[in-house]
Structure 1
């Protein structure tokens, strides 16, 4: 295999932070990598849950420690409040803050968000998140 493994961003961040802290190299022995995985497991509950979610995750983590990792691209969403209305999307701008308008993104207006961004604005907005690719092209 010898190629970078795609992992969730929080896993890549945790691996990279701990590698720097412990000066771990990809050439370490399997025993040392197992020790590193155990230390990584104690960083936070999100990492712990991911590691123990499936044995596939554990093997992916092992390969990521040996060959490196890169973050998976996060899905992006519109926050849509009214179905079939082209002016019902959450917009964010530095000058106007948050408002409801169309989904046309510009240099100054953000209309596409990652889930962590949506949750940071207001966790209730998660219920209105729609993957960008699911919005009808005619509505844009």
Structure 2
């Protein structure tokens, strides 16, 4: 569970250290800007940005019932973050599985990607697609809902 927060905590800690150094040198305005930038990076890389994750078994069950795609992701992945941001509100219609919280989800991703934990992996109708274009994901979602 804590592993999911590691990138966020690292960004916040680095930002605090850099801003403290700048503040002690007397550059208070720049220190505030730097701290705010690092806090923004921490939030964007936190699990808070993504819809609530489910386990792979629950995601598969729900996907079979409603036909919506499953997205396997992990915190700190810039491609996952990019997909999430570009999907906007549509992201909440997908089933998200955090592979760092769900070992079965990580195993499913490794099985689909020749042993690699490459994310985002989007599963539509049982077929995995690695790092798909956001337009394609929206099309798949529109077909299913």
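Read the figures in this text as sums done on the coordinates, not as results from a lab. Just so you know, these numbers come straight off a predicted model, no measurement behind them. Cβ atoms are built from the backbone, for glycine too; each structure is taken alone.
For this structure, a couple of remarks:
- Set 1, 2, criterion Cα Rg over 2.2 N^0.38 Å: the highest-scoring structure is 1.
- Structure (1, 2) behind the derived value -12000 of helix-only ellipticity at 222 nm (-39500 (n - 2.57) for each DSSP H run of 4 or more, over all residues; to 500): 1
- Entry that produces 2.7 once distance in nm of label points 7 Å out along Cα→Cβ at positions 9 and 121 is calculated, selected from 1, 2: 2
- Distance in nm of label points 7 Å out along Cα→Cβ at positions 73 and 97 derived as 3.4 - corresponding label from 1, 2: 1
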